[in-house]
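These are the structures, in structure tokens.
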Structure P
Amino acid sequence: MYYVYILQSLKDNRTYVGFCRNIAKRIKEHNKGKVKATKNRRFLKIIYLEKAGNIEAAKKREKYWKSGGGR
């Protein structure tokens, strides 16, 4: 099972879209500064989460959320 998530920075209110298999672990990585894209925008909260059956579906949904249609 994969998850597609949207995080919002508590520092600048910007969002980040990603996907992973272990959502709890991934959020901890973001908030500990281990993810380059969000390191300087900590701390982050989940504002959207959805399940995807496989990696292809997760990538497709991530791409949608990062596109103009998803925004």
Structure Q
Amino acid sequence: MVDAALLVDRDLTLREVTLCFVWSRMLVADEVGNFRKLETLTFVDFVEAVCRLADYLKLPTRYGAAA
């Protein structure tokens, strides 16, 4: 989704996107038995991940690039 929205650039790296995903997941007690739960997000987790991504993004300036 982040690739399709063209959000990954020099301001928001793939590392930061990955950290937002990992930090937004709920704790999984059995990572081997519940691998599907480990690699997906619930709706609430997804909303938290989007909020974390928004926190990383810079606000646009009035004149485009920052001086």
Structure R
Amino acid sequence: MKQLKGKVISAKMKNTVVVETESFTPHKIYGKIIKTTKNFKADTNGLEIKEGDKVTIKSSKPISKDKSWIVEKVI
């Protein structure tokens, strides 16, 4: 079960939030550290979450077409 930390960038849907995660990887040739961001849709499990909150999400079985993550806790 994979866990990621990120920031909520959208909380406009009913039971879903969009979480932006950051990862840092070195460039294959030049070695410069590159920041990449990726957005995940996560189920809220009834938690009160608003934009700007830092959250931990964990992977789960697919809940819908785009949603296969669950908000574990608000940091």
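Taking 19, 42, 26, 9, 4, 0 as the value of P(r) over Cα pairs in 10 Å bins from 0, in percent derived from one of the structures shown (P, Q, R), identify that structure.
Structure of origin is Q.
Assign the value -9000, calculated as helix-only ellipticity at 222 nm (-39500 (n - 2.57) for each DSSP H run of 4 or more, over all residues; to 500), to the correct structure from P, Q, R.
It must be structure P, since only it matches.
Each value in this text was obtained by applying a stated rule to the coordinates, not by laboratory testing. Quantities reported herein were computed from a predicted structural model and do not represent experimental measurements.
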